[in-house]
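These are the structures, in structure tokens.
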Structure P
Amino acid sequence: MDTNDSPAYTGKNGARWYVSLLGGTKRRGRWPVPTDMRVLGTLGGANLDLCETDLPPGPLTLTKVSLIGGVSLRVPANVEVEAEGVRIFGGVRIEPGAATGPDTVRLKVREYSLIGGVHVQRG
């Protein structure tokens, strides 16, 4: 697991804030995925691999705000991803998958940046 990223702050509502001025947030391997994760930075995005994690039940939300940097996700087949947000340069590319059934996890990605996009691939 890459551990340059312990939450800088955990809100009363359980939201975990990851803050970085230069550089992004990178997580892979087995790590505790919060139901509400917020990534804030000036330069750098969020590179997250959810394939080896134990995803919590219920909907998940990832919010990323930066000047430059996008969101790159690797998700298991049972995750349904929805992306929203505002970016000047950058797009949204979500690899199609068949996330249906009772074990489907819903992940909403909210990405706000000048330059950056959302890229989701299936693991």
Structure Q
Amino acid sequence: MRYKNIVKTILLWLPSIPVIIFFVQNAFEKIVKHDQLDKIGTSPTLLITTGLVLLIAIGLFIYHRTILYGTLILSLYMTAIVAIHIHKGKGFYLTMLIIIGTLVAGWLRKTYLPIKPD
């Protein structure tokens, strides 16, 4: 039974790992390389603030009690990015996949998935 719980935990966290890695990389890039980015909001203060909000949202996403808030903030952020990509005429399919991945990862970790005994 202990083996099943370990496997269940690993499988529940597996979709969250790429989401966390993507957003951590994105947040640190906005904080550290804010002067080298060519974004719609080129203000360094705006980029640093966005990076800090992303780090807070990642923390909320990781902690089980606040996973809904973290998922909501990260999904709303990526929805704004999709709107910007549509406005600029860029491809937005990958960003849509990131939104879907974030929602699925949050849903999997928040819902109760029972393990049926043998």
Structure R
Amino acid sequence: MPGNPTAQELFDELAAEQLTRPDVTVGKMLQSDSLQLNGKSFAFVSKERLFLKVPAARVDELVGKGEGENCVLGGRRMREWVVVPATGTPEDRTRWRALLAESAAFIAALTDPTRKAH
């Protein structure tokens, strides 16, 4: 894609890569198209920002490094969701691709039927 894509264009491009996996589908999350793995949403874009489901400790790490923001919906902080703004630079593609893979791996671990419940 020439130039710097919008957040939605970048998400669509990277989503196409994720959708080559048989367990990844498209669903809806907060009126936006979302990527789902085993029926659980793990990523979507809204207002030029990428929303990702990751472990709470990872949210804190990304926020602490200034690489993301806490996700607050309806006045409530979603502890396992982080918001990553688009910077409009070519680095977005690399960063978002890695974060999407990380988020998908987190959901895969959560939905693994061999995982033991505590």
Query raised in the report: One of P, Q, R was used to calculate Rg and Dmax of the Cα atoms in Å, giving 13.9, 48; which?
Result: R
Report summary line: Working back from -25000 (helix-only ellipticity at 222 nm (-39500 (n - 2.57) for each DSSP H run of 4 or more, over all residues; to 500), computed), options P, Q, R, answer is structure Q
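Every number here is computed from the coordinates shown, using simple stated rules; none is lab data. This structure is a prediction, so every number in the text was calculated from the model and none was measured.
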